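Student: Each structure below appears as C-alpha cells.
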Structure I
C-alpha cells in the first residue's frame with residue numbers, strides 16, 4: 001500500500017469544492033499548531049515567507065472542518081480581548097494597480113460593547129477597520145481613492161463567520177467590498193489606471209493598525225484565511241475562493257542545525273486532490289547520510305520529543321511518528337514522493353512531516369503542515 005494512502009485510510013471527510021485560487025502576495029491560513037510565526041503560503045516569494053505573531057497563544061478553533069487541522073483548538077487567529085494577537089508581516093506596502101484582500105471574521109460572543117472597533121490590516125495609513133468611523137461595517141482608508149465603506153454590517157452576528165473581500169479594480173477604476181460573495185451597493189469610482197500607494201517607513205500588520213500593534217482585531221473578532229492578491233478578483237472567483245482553504249504546505253516549529261546549517265523541509269507541488277506528483281523535499285542536509293521523513297496526524301497532542309541525546313543539542317521531534325520513511329541523502333538533499341489520492345474524501349485532511357538527519361552531527365528540519373484540499 002502506498003505510504004500516504006496508508007496514512008489516509010481512517011479519514012472520513014465531507015466532500016467540498018476545493019478552492020484553487022492561491023494569492024500571489026499573502027496567504028495566512030493560521031493552521032500552525034505551535035509557535036509565534038505563521039507561514040505565508042502565497043504562490044510567489046514576493047513578500048516575507050513568515051509573519052511574526054506577538055505571542056505564542058494565538059490559536060483558536062474555527063469550528064469548520066475545511067478551515068482547521070486534525071485537532072481541536074487550532075485553525076484561526078483567535079479572539080483574546082485585551083491580550084489580542086496580531087501578525088507583523090515584515091512588508092513595506094508597495095501597491096500599484098489592482099488588488100484584492102479577503103478574510104473570514106467572526107465577532108466573539110463575549111464581545112458585548114456597542115463599538116467593537118478593531119483593525120483588520122494596515123500600516124497606520126493604508127488600513128481597514130471594523131466599527132468606529134466605519135459604523136456597523138468595515139472600511140478601507142488611507143489612499144488617494146478615498147474611503148471605501150462596506151455599506152453592509154459586520155458587527156451584528158456574534159458567533160457567525162462572515163467572509164469579507166475588498167476589491168480595488170484599477171483597470172475599471174472601482175473599489176468595493178463583498179459580503180459573503182455578494183457585492184456591496186456602495187462602489188467608489190476613481191480614475192482608471194491611477195492606483196498607487198507606497199510606504200517605506202511602517203510595516204503592514206494583519207489584525208492590527210500597523211507594526212506597533214494598536215487596536216488589534218482580536219479585541220472583538222476571530223480572523224481566518226487572510227489573503228492578498230495582486231489582481232482584482234471577479235465575483236465568481238470570490239465565491240470559489242471562499243469555499244475552502246487553498247491546498248498548501250507551510251512550516252512551523254524550529255529546526256536544528258547540522259554541519260552545513262539548518263536543513264530545510266519544503267513541498268514539491270501543491271497537496272491538491274489527485275496530484276500524483278506531490279513530494280516532500282529535504283535540502284541543505286549533510287551529504288550521503290541516513291535520513292527519515294516522519295509523518296504524523298496529531299502534532300499538538302503529541303507535543304515535542306527531545307532528541308538531543310541522539311542528534312545533538314536543541315534537536316526535537318515535533319510531529320507524532322505515525323509513519324517513518326528512510327532514505328540516504330544525495331547531493332545534500334532528498335525527496336519523498338507522497339502522491340495525493342484522487343478522492344474528495346481526503347479534503348481538509350492535514351498530514352504533518354519532519355525530516356531527521358543522522359549526520360556527523362545530527363539535524364532536524366522544522367515541521368511541515370500539509371493541508372490537502
Structure II
C-alpha cells in the first residue's frame with residue numbers, strides 16, 4: 001500500500017470546535033480566561049535577513065553546531081518563523097532573535113542571506129535597556145519553557161502514519177496485547193497506566209524484534225496472576241493496573257527463564273528443572289503477593305532488572321521454605337541482568353553481557 005493510500009484510509013479529521021467540546025477539555029475551558037492578555041500587543045509580521053540579526057547571550061541558549069550539522073542544508077519547508085525584538089533606536093535599534101536562532105544561522109550559512117519571515121516584538125521608543133531585555137527574556141521563556149514539545153509517543157504516532165517499520169511494530173504489539181496508550185494500539189484495549197510510556201517504548205525497542213511473543217506473554221501473565229474475582233457473582237474482574245515498568249520487568253524475566261545459559265559471555269548453566277519449578281511457582285504462588293511488592297522502589301535506571309531481582313528474591317524465600325533450589329542474584333547478574341546493589345568498577349560493568357542483546 002502506498003503512503004497516500006494509507007493516509008486516505010487512516011486519516012481522521014476533527015474540527016477544533018468539536019475537540020473543545022470533549023470531556024477532557026472541561027476543566028481547561030473553565031479555567032481559561034476569555035479575551036486577550038492585557039498589555040500584550042500582537043507581534044508584527046515582517047521579513048529580515050540573517051545578516052541583520054543578533055542574539056543576546058544574557059538569556060539565549062547557545063546555538064548548537066551539532067544540531068546545525070544534522071540539517072545538512074537550509075530547507076525552506078523546515079524554516080520556522082523567527083521571533084525577534086526590535087529595540088528602540090535610542091538603544092541602538094538592534095534586531096535581536098528571541099526564538100528561531102538555528103533557522104537564522106542556517107540561512108546565514110547557506111550564503112544566500114534569504115529574507116526570513118519574522119514576528120516582531122516592538123517596544124516603547126522611550127523604554128530603558130533593562131525594560132527591553134526583561135520583555136525579551138519573558139517572551140523567550142514563554143515560547144521555550146511553556147510550550148509542549150512532541151513526546152516520544154507523539155513521534156511514534158506520526159511515524160505510524162508514515163509507515164515506519166519500528167512504529168508499526170510498536171502498534172502491532174500493543175494490539176496483540178490488547179493495550180492502548182495515548183490512543184495508540186487496540187482501540188478498546190486496556191489503558192497502560194503510565195504518563196509517558198517510556199518503559200513500554202524501551203520494552204518494545206529491546207524485545208519487539210526478536211522476542212515480541214514474550215511481551216504478549218508478560219501482559220497475559222499479569223492479567224492471569226493479578227486479575228480478581230468478584231466475590232458476589234464469581235466473575236473475573238480484569239486487571240487494570242497494567243504498569244509499563246512491570247511489563248518491562250516481566251518480559252525480561254520470561255526471556256531469562258527460556259534463554260539462561262545462552263547469553264554470550266554469561267553463565268553457560270541452563271535453569272533446567274529449576275526453571276520448571278519457578279514457572280510452577282509463578283502460576284500458583286506469585287499472584288498471591290501484591291504486584292506492588294515487585295515494582296516498589298525500582299524507579300531510576302535499570303528498573304526492569306530491579307523488578308526481576310525483586311521477583312527472584314520472593315521466589316527464593318518460598319524455595320527455601322519448601323526445599324526447592326534457589327536462583328541466585330549472582331546468576332542473574334552474570335547473564336547481564338545487573339544486580340542494582342552490587343558495586344562495580346567501570347571495567348567490571350563493561351565486561352558483563354548485555355541482556356537481551358547478547359543472547360545467542
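Student: Mean count of other Cβ atoms within 10 Å over residues 236-243 was computed and gave 18.2; which structure, I, II, did it come from?
Tutor: I
Student: For distance in nm of label points 7 Å out along Cα→Cβ at positions 156 and 348, which of the structures I, II scores highest?
Tutor: Going through I, II one by one, distance in nm of label points 7 Å out along Cα→Cβ at positions 156 and 348 peaks for structure II.
Student: Let me ask another. So P(r) over Cα pairs in 5 Å bins from 0, in percent, for residues 204-331 alone, computed for just one structure, reads 2, 10, 19, 23, 21, 14, 7, 3, 1, 0, 0; which one of I, II is that?
Tutor: Details: I: 2, 7, 11, 16, 16, 14, 12, 11, 7, 3, 1, 0; II: 2, 10, 19, 23, 21, 14, 7, 3, 1, 0, 0.
The value was obtained from structure II.
Student: Ranked by FRET efficiency 1/(1 + (r/R0)^6) of positions 276 and 292 (r between Cβ atoms, R0 = 25 Å, to 0.05), which of I, II sits at the highest value? Can you show the working numbers first?
Tutor: Working: I: 0.60; II: 0.35.
Structure I gives the largest value of FRET efficiency 1/(1 + (r/R0)^6) of positions 276 and 292 (r between Cβ atoms, R0 = 25 Å, to 0.05) among I, II.
Student: Another question about this same structure. For helix-only ellipticity at 222 nm (-39500 (n - 2.57) for each DSSP H run of 4 or more, over all residues; to 500), the calculated result is -13000, so let me know which of I, II that is.
Tutor: The structure behind it is II.
Student: Moving on. Ranked on relative contact order in percent (Cα under 8 Å, 6 or more apart), which label among I, II comes first with the largest value?
Tutor: I
Student: For which of I, II does mean count of other Cβ atoms within 10 Å over residues 36-43, calculated from the coordinates, equal 8.6?
Tutor: II
Student: Identify the structure, out of I, II, from whose coordinates Rg and Dmax of the Cα atoms in Å was calculated to give 21.2, 65.
Tutor: I
Student: For distance in nm of label points 7 Å out along Cα→Cβ at positions 60 and 196, the calculated result is 4.0, so let me know which of I, II that is.
Tutor: Label of the originating structure: I.
Student: Upon calculation of distance in nm of label points 7 Å out along Cα→Cβ at positions 228 and 268 from the atomic coordinates, which of the structures I, II produces 4.9?
Tutor: Considering all the candidates, the number was obtained from II.
Bear in mind that the values in this text are calculations on the coordinates, not laboratory data. Computed from a predicted structure; not experimentally measured. Cβ atoms are built from the backbone, for glycine too; each structure is taken alone.
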